[in-house]
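Each structure below appears as structure tokens.
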Structure 1
Amino acid sequence: MPQSLVQIYLHIVFSTKHRAPLLEDQAPRDRTHSYLGGTCRNLDSPALEVGGVEDHVHILCRLSKTLSVSELVRELKRESSKKLKEFSPDLEAFYWQHGYGAFSVSPEHVEAVKAYIANQEKHHKTETFQNEFRRLLAEYQIEYDERYVWD
């Protein structure tokens, strides 16, 4: 086959360092989500949905055939962190956590994941980020050591 054809949907989740609520204000949060979506597009990994709350983000995208998951996440964090610091002097000390979660999504579940990400504010009235992340890890049967998940 002379060409490479790929369709891999990813649900990526990562938080602010120490889960600090640095995206409490809606304007920087909206800018961050928009910027993450634009960065995905620039990396040939178009975002289908970006959302989150004050201490973390969710991104549903189609992974580029030329990038690894770790390369995509590294660029998303680097570019958005740099941009956030430019947006607001109050966010001069902004950092994302070191780690992340990345979960494969079947085409049949894309719409459900989009809706889940779009409803993050409502969802987090009843579940903390840590419990949400633990639930995702369990759902995807990912073994982990609690000591190394949070920073």
Structure 2
Amino acid sequence: MTRRCPCGTGRGLADCCGRYHAGEEPPDAETLMRSRFSAYALGDWPYLWRTLHRSHVDRRGHGFSSWAEHVAAGSAALQFRKLLVIATAPVDHEGFAHVLFHADIREGKTSRSFAEHSRFAHDGDGWRYVDGVMLEDPHVPRPLASLSLQRFDEAALG
């Protein structure tokens, strides 16, 4: 039986995010974001580290080993249940592509779900995660399917 990819496309892992985890570069920011969600679900810390932009705060003053240990400990009890890509925007005048998504995550019976407006940049080799603005699930405007980047950003500014 083919294992389904955690990113929610319905495709098998090997035909979806697994190929990016194995070394192929994702073609765009949305695909990178999906592959990163899958990497969290699968505990693929090397992939997550490789796809962090060099300017990301987690890269400053941290090496892979200490970062991976911290992320693994924080993710150990989490179940990455579902990903919904809500909106995307092409590369802007600053060189960032944008993806708005909702991640359904559980820790036991407790929801750890959130929505995030993420920014990605191409570093010459591939797309990398730069940063994001996150809202915990209770603060995310509904309905999710009609949420826009602008409406999310307004809610995040509070």
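Starting from the value 41, 37, 33: which structure in 1, 2 was Cα extents along the principal axes in Å calculated from?
Details: 1: 52, 33, 28; 2: 41, 37, 33.
So the calculation was done on 2.
Identify the structure, out of 1, 2, from whose coordinates mean count of other Cβ atoms within 10 Å over residues 30-37 was calculated to give 18.2.
1
Once relative contact order in percent (Cα under 8 Å, 6 or more apart) is calculated for every structure in 1, 2, which label goes with the largest value?
On the way: 1: 32; 2: 19.
Largest one: structure 1.
1, 2: which one has helix-only ellipticity at 222 nm (-39500 (n - 2.57) for each DSSP H run of 4 or more, over all residues; to 500), as calculated, at -8000? The structure behind it is 2.
Only the coordinates and a few stated rules stand behind these numbers; no lab work does. Please read these numbers as outputs of a predicted model, since none were measured by experiment. Cβ atoms are built from the backbone, for glycine too; each structure is taken alone.
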